[in-house]
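I've put the structures underneath this note.
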Structure 1
Amino acid sequence: MGTRLIEFQIAAAPPPRLDKALARDVPAEESLSRTRLARLIGEGAVTVDGAVVDDPKAKVAEDAQIAITVAEAEDSHIGPEDIPLDVVYEDDDLIVINKPAGMVVHPAPGSPNGTLVNALLHHCGDDLSGVGGVKRPGIVHRIDKETSGLLVVAKSDAAHHGLAAQFEAHSVERYYRAVCYGVPDANDPRLRGIKGVSFEPGNIMRLTTQLARHKTDRQKQAVLFHGGRHAVTRSRIVEVFGNPGAISLVECWLETGRTHQIRVHMAHAGHGLVGDPVYGGKRKLAARAFAPTAVEAVQAFPRQALHAAVLGFEHPVSGADLRFEAPLPEDMERLLSELRQPVT
């Protein structure tokens, strides 16, 4: 495996730790994160004025001469697979995919192949410049296996760091479309009594809770109000179905991005998603609220009716504002078509 040498000097008033000083002063085009620099220090790949320093907490002086030996990106242990992808946008630094329902994003126990990462390794080939020293796509966010829609993936270290920072700062625009039971309306007195639920102007429902892994079912997330991670979801009604309103098409957007956030939050408000096997459950619909075919379509819908419809962010390299939209997939469109059928 080849290596390259990166050489530079420490600028004035360096931070007290070597890893922080390197992160500040390493040439930006090298796209080395502080985490990776700390790893390189620990591996003995960093010299300060010609001497190897392997302690990330070591002090470093102004004008110190730094040399870092970096191995060229190696191939990932994950195998490429020729799986068709719906590519919405692609350049040298990133790729935006419209992911189908049923596809896992990253290999894991139980899903070792057939994932988005396997497909991207085949699609991108030698265009991957290496993320964290490995030729692999940089996954900066995920959507559930059975959720469809837009996902951005980094192809370079620079894009990976820039996108990750935007997701951490919650500055990425993410809108979802979901089909839920009931109507999340400010006029519903029941919602006023649910902790964590409030309404903003425009009949926008805001859910503010903590989320953490469920104590007994490790596949689920649970709503908490102490501990866990802060989570905020907003939603608004797009269309109401049934008479009286028994099902809604809603638009949800994320202030934070936690595992299963929309699904668990909507269920907490009493508006679980149609088809959600974990949180939504199956509900009995009033016989005269829908046409029989619509009732059948709801009961048979095989996944959570959730689609990542809009994704907007600043290009991490060029700085351009990017915004993408993905239409509803066929299964959700068919569901909505059935729900719109008149009751005879």
Structure 2
Amino acid sequence: MPTASIIGASGYTGGELLRLLLGHPEISLQQVTSRRYLGQYVYQVHPNLRKRTLLKFTDPAILEPVDILFLALPHGEAQKHIAEWASLAQYIVDLSADFRLRDPAAYEAWYGKPHAAPEWLEKFTYGLAELHRDDLRSAKYISGVGCNATATNLALLPLLQADLLDTARPVIAEIKVGSSEGGAEPNPGSHHPERSSVARTYAPYGHRHTAEVIQESGLRGVVLTMTSVDMVRGALATVHGWVKPGVATKDLWKAYRQAAKANPFLRLVKERRGVYRVPEPKILAGSNYADIGFDLDEKSGHVVSICAIDNLMKGAAGSAVQALNLALGLDETTGLDFPGLHPI
């Protein structure tokens, strides 16, 4: 059974990785590191894992060789030590933004400084199975995905794969996000009296995840607008674009059904009755599913494509495990069968 360790397992994404790997039937978890919580039991930081493990946080300086090394560190850290960590494991899965962009110039443009290890960028495969399933089957180095980019890319996927979108016209994605996107470290904006009951647009345009959408979709006229709303988990992308002349609603039905059929974690949600008629993040908490839906004004060609995900799962840890499953030759759904909760 392949062995795995996690560097930086004390944050929200690290906690989700722990939860998934402790229940994974084909991976043996060896070490989890945290300098801040050194020597403490994992469940003291992630209380949902009480009675699931007696692992303690160890120092990353005494990391032992394993088959798989997950990096769940703040942005900018993985690139500083990638050569060292690659010497300890056959597979590297980095959940930060450090290796998502293939072009060093694009990285510098979007992140404001040169990449510390640009020669490594081309070695990593972007870890979204719905876009790179075949590439991931032979990958040794896997980059994590941006949660907001993932919601946008999956909303666009059926339209682009079926060649229905008018790519000469702009695409605007309005993304509503939960507070867990801010990470486990508190800041003035995450202080409960300031964060509770909000609908706060904090990035009208220029969000860094835009770079991933441009890279993965091939579109140039893409704008992501980010709005914080009063939920903990979840991202909801409402993507506006225009279809090509002559495209009808029946064409979209076919495209979205094909996308859902081809991808085990994509679900088409477009109902005529009931409460959950369109994708909604609430029912996806803890799950690796992405719910997609659409609507089309046939007169104008204006299409609205919607995607809901759990940002910590399909937008981070879940996609990482799904990508690794493919790299290991496993069924990509292994260890990811939790369907979400209702009600919550």
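Read-outs: derived from the displayed coordinates by stated rules, not from any lab. Because the structure is predicted, anything quoted here is derived from the model rather than measured. Cβ atoms are built from the backbone, for glycine too; each structure is taken alone.
For relative contact order in percent (Cα under 8 Å, 6 or more apart), which of the structures 1, 2 scores highest? Write out the running numbers ahead of the final one.
Values: 1: 13; 2: 17.
Across 1, 2, relative contact order in percent (Cα under 8 Å, 6 or more apart) peaks for 2.
Taking distance in nm of label points 7 Å out along Cα→Cβ at positions 115 and 203 as the criterion, the highest value among 1, 2 goes to 1. For the read-out distance in nm of label points 7 Å out along Cα→Cβ at positions 107 and 291, a value of 3.7 was computed from one structure; give its label from 1, 2. Source structure: 2.
For the read-out helix-only ellipticity at 222 nm (-39500 (n - 2.57) for each DSSP H run of 4 or more, over all residues; to 500), a value of -7500 was computed from one structure; give its label from 1, 2. Value -7500 for helix-only ellipticity at 222 nm (-39500 (n - 2.57) for each DSSP H run of 4 or more, over all residues; to 500) corresponds to 2 out of 1, 2.
Thinking only about distance in nm of label points 7 Å out along Cα→Cβ at positions 187 and 283, which of 1, 2 has the largest value? Comparing 1, 2 by distance in nm of label points 7 Å out along Cα→Cβ at positions 187 and 283, the maximum is at 2. Taking FRET efficiency 1/(1 + (r/R0)^6) of positions 123 and 251 (r between Cβ atoms, R0 = 30 Å, to 0.05) from the coordinates of each of 1, 2, which one would give 0.50? Label of the source structure: 1. Could you tell me which structure in 1, 2 was used to calculate percent of Cα pairs over 35 Å apart as 35? This figure was derived from 1.
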